[in-house]
Every structure is written in structure tokens, then in C-alpha cells.
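**Q** Pasting the structures in now, so scroll down.
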Structure 1
Amino acid sequence: MIAKKRKKILIFGNFGAVNFGDEAILKGLLTKISQRKWQVCVISNNPVLTKNNFKLNAIFPPPFGLKSFCRFNFWKTLKEIKKANFIFFGGGCLFQDKERFAFSMWSFFLGICLFFKKKIALIASSIDIDKNISKYCTKKLFKKISFFSLRDQDSVKILTKLKIPQFKINLATDAAFFLRRKIMLPKKRKGILLILHGKNISEKNKIVIKKFVQFLKKKQEIVSCLAMQKNITHDYKWAKELKIPLHEADNIEKVRKIISSSKIVITSRLHGSILAMLSSVPFMAFSPLKKVKNFLHTVELDDLFIKKISFKELSSRYKKINKNYSLFCKIIFNKCQKEKQKTKKILPNFVY
């Protein structure tokens with residue numbers, strides 16, 4: 001009997017940048033896309049690394065700037081785009097206009113795919129656009145996308161205001177929730193783990209965090225940092241300034257092991273919160289980025305988001321979690337269960 005030829009899916013995302021949040025997204029997606037039906041190729045900033053980690057085909061993104069143009073990979077990438085039967089963009093917050101060139105770059109990549117009249121889905125994503133030009137371009141481009149799955153209510157509102165047809169929009173969750181839970185017995189968990197994004201933390205907040213770390217040390221807590229993005233200097237600077245150990249990992253499973261063995265996670269990164277949820281580890285979250293606040297509001301964990309950091313706020317939350325530890329673990333476990341049920345809405349039905 002002749003085996004049926006598999007169709008091709010091409011996935012665009014911020015992969016291969018050794019950001020373990022994005023690696024969790026990709027791993028989650030790959031656990032659910034049927035390998036019998038689909039041959040998957042991933043657009044990656046480091047194709048060799050992605051091939052080694054996930055055992056699939058990976059290529060560089062189309063050139064966007066002089067450095068990427070000098071790779072001379074455009075025709076190879078264009079060939080994969082043309083061969084694809086379906087193209088996914090996501091997950092994460094690709095379409096946002098806060099970081100320089102981010103919106104322009106992803107819109108450019110999407111425009112190339114639309115030029116070849118490809119079927120496209122935006123999956124497990126957040127949208128964060130404020131500029132009028134961004135809204136105009138998004139409306140023009142997104143009208144041609146056939147399926148949207150979004151991970152927070154605010155992103156749904158943005159697309160609704162842009163008059164994207166409701167039947168195309170699904171309120172889902174982050175693709176990392178495709179991953180299996182990794183739960184350690186509470187009595188075996190030790191220490192306070194900081195997962196921080198130094199680039200987005202003000203100098204004023206850094207002073208507060210340093211004071212809080214000293215408070216934790218006086219409480220005989222083991223405090224450490226986890227680098228969620230390898231080779232990014234601010235993680236190393238943070239650990240050095242705070243005079244605490246820095247955990248480094250080579251893959252997402254090592255990251256998950258470190259998180260699941262921690263008693264409490266304090267994070268300014270979205271996937272610090274999500275991976276803590278998958279391990280039922282109590283956490284405190286703060287960030288100037290809307291995606292963190294919006295996601296925790298959508299999953300009804302607003303109480304774990306700190307709007308304004310102060311030593312008093314951090315120390316009181318720490319005491320509250322310690323006093324009601326089992327209750328916090330149970331609440332997070334139940335919220336995670338609800339998110340895992342929402343994963344059914346992340347991908348189009350034909351993919352499974």
C-alpha cells in the first residue's frame with residue numbers, strides 16, 4: 001500500500017532566539033500537529049539549533065535588513081513558502097508596535113505569504129498595537145487571514161474594533177498549555193526563583209527588588225535567578241547585582257524542572273507565569289508589557305499581578321502565599337486545567 005503523501009505546514013515565529021518562552025510555544029504546537037498528516041518546517045533565527053532540538057526541517061526567515069540579506073537564503077525560504085499548504089504565524093505577541101521594527105518585520109513576512117495566496121492562521125497570539133498606521137496595516141492584512149486564535153480578551157477586542165469577522169476569531173490560550181503538567185510535591189520544593197526581564201524593569205523597581213531579595217535572605221530563603229533567554233546580558237547582570245546564583249538551561253525541559261522545584265516564582269515574563277501554572281507553583285507577576293496583565297486577567301488570576309511594585313506589596317504577598325500555600329497551589333492548578341481545555345481552540349480542526 002502506498003503511503004499518503006503528507007501536506008506541508010510552515011510555522012513563522014520568534015523561534016531559535018534561545019528564548020525559552022518561545023521554545024515552550026513551539027514544543028507545545030508540535031505535540032498536537034499530526035506528524036502523520038503534516039510535514040512541518042519552522043522559520044527560525046537559528047535553523048541548526050531548531051533542527052537539533054525538535055528534529056524537523058527549519059530555515060532562516062526572509063531577509064529584513066542588511067545582516068539577514070547577507071545570508072543569501074531568500075530563494076530557499078521563498079521555495080518553502082511556495083510549497084506550504086498552510087502557514088501559521090505565532091504564537092506569542094508578534095504583531096505589536098512597542099519594539100522597534102517588530103511590527104514592520106512581521107507584517108512584511110505576512111505580506112510575502114499573502115502575495116502567494118497562501119492559507120494563513122494567526123495562532124495562540126496577543127495583539128498590542130496603538131499607532132494608527134499599525135491599526136490600518138493590521139486591518140488590511142488580517143482581513144486575508146482565515147483563522148485567528150488569541151490568548152487574551154484584549155486582543156479579541158482589538159480585532160473586533162478592526163472589523164475582523166467574528167466567525168474567524170477564537171479566544172483560546174497560549175500554546176505552552178499543550179505541554180504536560182510537571183508537578184513536584186510541595187514539600188520537595190525549595191527556594192524563591194526570580195525570572196526577570198531586566199530590559200523592562202525601571203531603576204526604581206530594581207531598588208525595590210534588591211531590598212526584597214535581602215528580606216528573603218534574612219528569612220533564610222534560598223533565592224536564585226533563571227535566565228529565560230540564553231546569552232542575554234541583563235540576566236547575568238541581575239544575578240551579579242543581587243548576589244544570587246543564576247540557573248542556565250540548554251532546553252525547555254531543564255527550564256521546567258527548575259521552575260517546578262521552586263517554592264515561589266517572581267516573574268516579569270509572561271512564560272514565567274505560564275510555566276509556573278503548568279507546575280502549580282504559586283507566583284507573583286509584574287510587567288509594563290500589556291500582554292502579561294491582559295493574559296492574567298483573561299485567566300482570572302488578576303490577584304497574582306502586581307500593578308505597582310513596592311517592598312510592602314512584595315513582602316505582604318510573600319507572607320500571604322506562605323500562610324496559604326496549599327490554597328494557592330490548588331487555585332493555580334484549577335486555572336491551569338481551564339486553560340488546557342481552551343487549547344482545543346488554538347489550531348484549526350483539520351490540523352489534528
Structure 2
Amino acid sequence: MKKHISFPSIEKFSNIVTSVNRTYNFVGLDDNGDAIYDYSKPKPVLTFKGTVKLHGTNAGVCFNTNGGIWAQSRTNIITVDNDNAGFAFFVDSHIEDFKALLLEVVNKLDLNCAENTVSIYGEWCGGNIQKGVAITNLEKSFFIFGVKISPIVDSQDAEAVKNNPAYWVDSSYLSKPESRIFNIEDYKTYSIDIDFNTPQLSQNNIIDMTLEVEEECPVGKAFGFSGIGEGIVFSHMTSDGKKYTFKSKGEKHSAKSKVNTLKPVDDARINQIIGVVNKVTPAWRLEQMLEKQFDLINGGEIDVKQMGAYIKLVISDIIKEETDVLLEAKVEPKDIGKYVSEISRKYFFSRQNQEAGLN
């Protein structure tokens with residue numbers, strides 16, 4: 001059967017930081033089925049590949065045994081009679097090419113397409129689809145940027161949906177250039193290692209890469225057209241097919257519309273603040289404030305409901321006792337708050353686990 005297989009929204013960098021932190025701090029479910037997080041666990045360093053973000057419209061081609069092949073926009077199944085910028089007509093006109101591409105995926109993964117739907121996603125761009133960028137000069141073309149496998153399950157069966165999640169697979173080998181079906185990974189790509197313990201230190205590198213694409217679109221240039229680009233999509237795929245993806249866009253392509261862009265950060269200043277925070281949060285202070293908040297010496301127990309009060313106590317003690325350190329470094333309390341909170345939170349959960357015999 002044919003069913004629209006949505007392509008997920010591409011998040012902002014800050015959203016991906018939150019998502020990664022939650023995933024890597026997750027340790028299980030409690031008796032009520034609520035998530036348990038261990039914020040004392042270290043965050044990962046993940047490598048993200050960046051590909052040029054093309055200014056067009058999201059499109060997809062899907063296949064399963066019962067439904068055959070169908071074309072999609074971001075929100076709907078489309079047909080030649082109910083099209084989106086001519087993409088369904090393009091698919092219909094190049095149906096043998098799309099069959100061959102889908103078959104490549106099926107054979108490579110040895111998929112049973114009676115039980116799975118294969119979706120090839122890409123950007124349908126060029127011509128009159130969008131204006132103001134280098135690829136506007138290109139004849140309408142499809143640039144593949146992802147393949148997702150979606151097990152066919154009853155959407156009303158929550159357990160089946162939970163136990164059979166969709167997953168992403170490599171798409172870098174798929175293209176039919178002679179039919180204007182390209183692969184975005186065949187053009188200039190970027191790479192960045194993001195340390196999610198201090199993700200803000202990656203922002204300036206991300207901005208530099210984005211400005212490079214905005215100044216001269218590598219895809220447009222490859223086709224002989226000079227002009228601006230939209231930005232970069234950064235992705236990291238896990239071993240089980242989960243994908244973390246975020247976008248970084250410039251402003252030139254957007255004309256008068258508002259674009260959310262990353263703001264430059266002062267790397268040296270951030271590192272200086274982190275150095276001060278590490279100096280004023282020794283283990284003895286974190287333990288002393290824990291004892292004070294929960295009266296541990298008299299048999300009190302660590303209570304997660306009071307974690308916020310504990311963190312405030314740590315910050316207050318630093319302001320009271322370490323004013324000279326802050327003044328010497330020209331650091332204000334508002335500069336250290338989030339970093340002290342993170343360190344205090346990690347220590348809190350580590351001690352809570354220790355009290356529970358989990359360490």
C-alpha cells in the first residue's frame with residue numbers, strides 16, 4: 001500500500017545538542033515507565049558530515065511490493081495530476097531510472113519489500129523552483145541526500161511501532177547523472193568533530209563553513225554557475241541507523257525573510273570561563289554543599305526534587321568565597337552560571353548513584 005513517509009524536519013544546532021545529551025544520558029525507565037537520566041555520564045564527541053544545502057523543495061520516491069513506486073512532496077503523495085513543481089512528472093518520465101536506484105538499495109540490504117518501504121529523499125531544485133541562488137541556473141534536477149527504510153506495521157499497534165523503528169542507511173552510491181539525478185555527496189563535503197561537553201566551541205567553525213558556501217555555492221560552481229549558496233546540512237548516523245541532523249544557513253539567499261543563523265562565539269573567552277569554573281568547583285565544595293543542602297551527616301537523603309536548590313547553593317557559595325578569583329579573571333556570576341550548573345548536576349547524580357549503590 002502507498003503511504004506518505006514523512007521526511008523529518010532538519011533541526012537547529014541547539015536542538016541537536018539537547019537531543020544528543022538526552023540520548024547519551026538516558027539509562028532506562030522507572031517502574032512508571034518514565035525516563036531515567038544520568039547527567040553524570042560524559043557526553044560524546046561525534047563526527048558530523050556536512051553537505052551543501054540546496055535551495056529547492058523536498059521530494060522523495062518510495063517503494064514497497066504492494067504499493068509499487070510513488071512520488072512525494074514533504075507533506076503529500078503527489079501525482080502528475082496533483083504535482084509539486086513538476087517532480088511527479090519527472091519521476092514518471094524517468095521511472096526506469098528510479099526503479100534501478102530502488103533496486104540497488106533493495107539488493108544491497110537484501111530487503112523484503114513486502115515488509116519494508118524504501119524511501120529515497122532529495123532536493124528537487126533548479127529552474128524556477130527557487131530564486132536568488134547559483135543553482136537557479138541549473139535545469140530542474142533531483143539531488144539525493146538520504147535513504148530511509150520503514151518497516152510496514154499497523155500504526156494502531158503501539159508495541160509493533162515501538163519495536164520496529166524506521167532507520168537510515170547509506171545513500172552515497174546512488175545517482176543517475178545522465179538523467180539529472182545527482183547525489184549531494186558527489187560535491188564538496190565538510191567535516192567537524194563536535195564535543196557535546198562544550199558544543200558551543202564548534203559554532204565558529206560551523207559558521208566559517210556556512211559562509212564559504214554562502215559566498216560561492218560548490219554545487220552551482222561544479223555546473224559552471226557562480227553565485228551564492230543557502231548553507232550546509234550536517235549529519236551524524238549511528239550504527240543502528242539513527243540520524244542526528246542540523247542545518248546552518250546564511251542570510252543572502254533569503255531576500256527579506258528572516259533566517260535563523262548561528263551567532264559567533266568568543267572561543268578564547270569561553271575557554272577562560274571554563275577554566276575559572278573548573279577552579280572554583282573542586283569536589284570538596286560540591287560535596288560540602290551537598291551535605292549542607294541534605295544534612296547528610298545526620299542521615300538526610302539526596303532528593304532529586306531539591307537539585308535546583310543544591311545548584312543555587314553551589315553558585316551562592318562560589319560568589320561568596322571566590323569573588324577575588326572572578327574579579328581577577330574579569331568574569332561575572334552570570335558568565336559562570338550554566339557551566340557551574342552542569343558540573344553540579346553531574347556531581348549530584350554521581351553521588352545519588354553512589355548512595356544507591358550503583359557506582
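**Q** Assign the value -11000, calculated as helix-only ellipticity at 222 nm (-39500 (n - 2.57) for each DSSP H run of 4 or more, over all residues; to 500), to the correct structure from 1, 2.
**A** Working: 1: -13000; 2: -11000.
Structure 2 accounts for this read-out.
**Q** One of 1, 2 was used to compute mean count of other Cβ atoms within 10 Å over residues 46-53, and the result was 16.1. Which label is that?
**A** On the way: 1: 16.1; 2: 20.2.
Comparing all candidates, it corresponds to 1.
**Q** Something else now. Of the structures labelled 1, 2, one was used to calculate P(r) over Cα pairs in 10 Å bins from 0, in percent, giving 5, 25, 33, 24, 11, 2, 0. Name it.
**A** 1
**Q** For which of 1, 2 does mean count of other Cβ atoms within 10 Å over residues 86-93, calculated from the coordinates, equal 19.2? Show your work: numbers first, answer last.
**A** Numbers: 1: 25.4; 2: 19.2.
Corresponding structure: 2.
**Q** Out of 1, 2, which structure matches 4.3 when distance in nm of label points 7 Å out along Cα→Cβ at positions 230 and 286 is calculated? Spell out each step's value before the answer.
**A** Values: 1: 3.1; 2: 4.3.
That value comes from structure 2.
**Q** Out of 1, 2, which has the highest value for distance in nm of label points 7 Å out along Cα→Cβ at positions 38 and 278? Could you put the intermediate results ahead of the total?
**A** Details: 1: 1.8; 2: 2.4.
Largest calculated value belongs to 2.
No value in this document is a laboratory result; all are computed from the given coordinates. Note that the coordinates shown come from a computational prediction; the quantities given were computed from them, not determined experimentally. Cβ atoms are built from the backbone, for glycine too; each structure is taken alone.
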